[in-house]
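Rule-based calculations on the coordinates, nothing more; no lab input. Nothing here was measured: the structure is a model prediction, and the numbers come from that model. Cβ atoms are built from the backbone, for glycine too; each structure is taken alone.
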Structure 1
Amino acid sequence: MKFEHKYLIPESKFPKIKNAMLPYLTHDENAVRNGNTGYTVRSIYFDTPQLRYYFEKIEGMKIRKKIRIRVYDDYTEEKVAFLEIKRKNENYVSKNRSCVLFQNLDKFFSASKVENLILPAEANVSRIDDAKQFLFYFKHENLRPILLITYEREPFVSRFDGNLRITFDKNLRFLATTNYQRIFEESKLQSVLKSKIIIEIKFRRSVPVWLKDLITLHNLQRTSLSKYTICLEADKEISGSLNKKKINSFILKPSRN
């Protein structure tokens, strides 16, 4: 398990803060593998018909989870989809993660046995168990896709501590949809938090002194920001149902598939 701290800053302050951090950081190897310094994150978030996961967040429940499918960058025939269960216990976060080929997602959701669908590199006992957990929640909590959330991420790791990871997220955009096959959609996305940068800091024991000093110097204020919550409330149709307290009967219309 790791700690996770989040900060929201104006885009105008980003260059100065980033430059102050750079002597202590190096780009994540996943970002530089293809000659880039960042990548596009695309996630389909699942929830119950009553949006239980959303309400657990806004009601401040200390122990909660998110269920999502995540892919990176653009579609290819061999694109990998990650099946993620992100758990939070107060300030601690952990993640169960397995992966399948994106083109096999339909098979995964209808399969009685998932072992043959988990990619070979990931096909160990724990990853298979993670996939089974994902499918268990999907079926037993009657989950369905709710939102596509997309953003650009520039990830870094510490030069001195492999457990410290810092990411900068921008251009947050979303689409309400009941179809996880739309995860690569771009044309109909709505933008939120324009001209803002989300900083996420993940670490195991404590924030290093240099980072504490930088946070104090730039007067960064921690926030409990949730991309899922922000995007859900930004959607006019969904937020209208939330505000009218009709959530128990709320169903996404088929026309939004």
Structure 2
Amino acid sequence: MKGKKALLVVSFGSTYKKPMEASIGAVEKALQKAFPQEDLYRAFSSQMVIHRLKEKENLSIRTMEEAMQDLLAKGYEQVRCQTTHLLNGVETARLLAVLHQYQARFQTLQVGAPLLSTPGDMQNIVEWAIKAYPLAKDEAAVLVGHGTNHFANAAYAALDYAFRAKGQTAYQIGTVEGYPDMQATLQALQKLAIKKVWLVPLLVVAGEHALHDINGEKPHTWKTVLTKAGYQVKIVEKGLGEEADIQQLFVEHAKAATPLAK
């Protein structure tokens, strides 16, 4: 099938330009390398992030709707859309709703799944974490995600269970705004004979939440609470998007992209 081809990468976005480019930008580059015949386009799903980047950095990022209109105007006929979202949650639902509006106007419109979509995805993250963060006997690692009140939050519990199934109890899952919350994670840590805790952002970008909810000296942060609980706390200051193995997982999702369901 002939026709101009586009690769649209949709992210929530971040108001922190440097970590944004180190993570989202790196994922985009990995995707572009994997699909050299497709022209790369970026869109963000957060209007707030788009507005603040324009205000702070004079940086213009397309909304999802603007990106689709742009692709139409430029004569693209085949579109592969890959999100950097972790969950099939609110943001992904919004993305799919936008894509459905334009589905009939392209020859093909394929969509790749978010990072945590299948049991296989959970296993991939478990294997990555064990390799990236090998632990001593007195250490634990807490992978801290955003969390959501959407039912997609269950993916965090599934990931936690995947670690348990591998016998990896020193790896815990926590969330800033969902469940398992900080208290549940702390209770789980107290059952382990550990002294040191690594806090690993389970976030594509180490931006707002990594800087102000996980790290930082304020009373509410994960670092402060775990330090007061008697643990030596070490912070990983990079997002998932900066990890080459995670970038390749997004590439695999894009390769497995399927036509948008009608």
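Odds and ends about this structure:
- Computed -12500 for helix-only ellipticity at 222 nm (-39500 (n - 2.57) for each DSSP H run of 4 or more, over all residues; to 500) - originating structure among 1, 2: 2
- Top of 1, 2 by percent of Cα pairs over 14 Å apart, for residues 170-217 alone, largest first: 1
- Which entry (1, 2) yields the derived value 0.96 for Rg/Rh (Cα atoms, Kirkwood Rh), for residues 50-185 alone: 1
- Mean count of other Cβ atoms within 10 Å over residues 10-17 - highest-scoring structure of 1, 2: 2
- Among 1, 2, which structure scores highest (criterion: distance in nm of label points 7 Å out along Cα→Cβ at positions 114 and 202): 1
- When mean count of other Cβ atoms within 10 Å over residues 74-81 is computed for each of 1, 2, the largest belongs to: 2
- Label whose coordinates, when log10 I(q)/I(0) by the Debye sum over Cα atoms at q = 0.13, 0.15 Å⁻¹ is calculated, return -0.83, -1.06 (choices 1, 2): 2
- Highest-scoring label, criterion being mean count of other Cβ atoms within 10 Å over residues 90-97, among 1, 2: 2
- Which of 1, 2 yields 27 [relative contact order in percent (Cα under 8 Å, 6 or more apart), calculated]: 1
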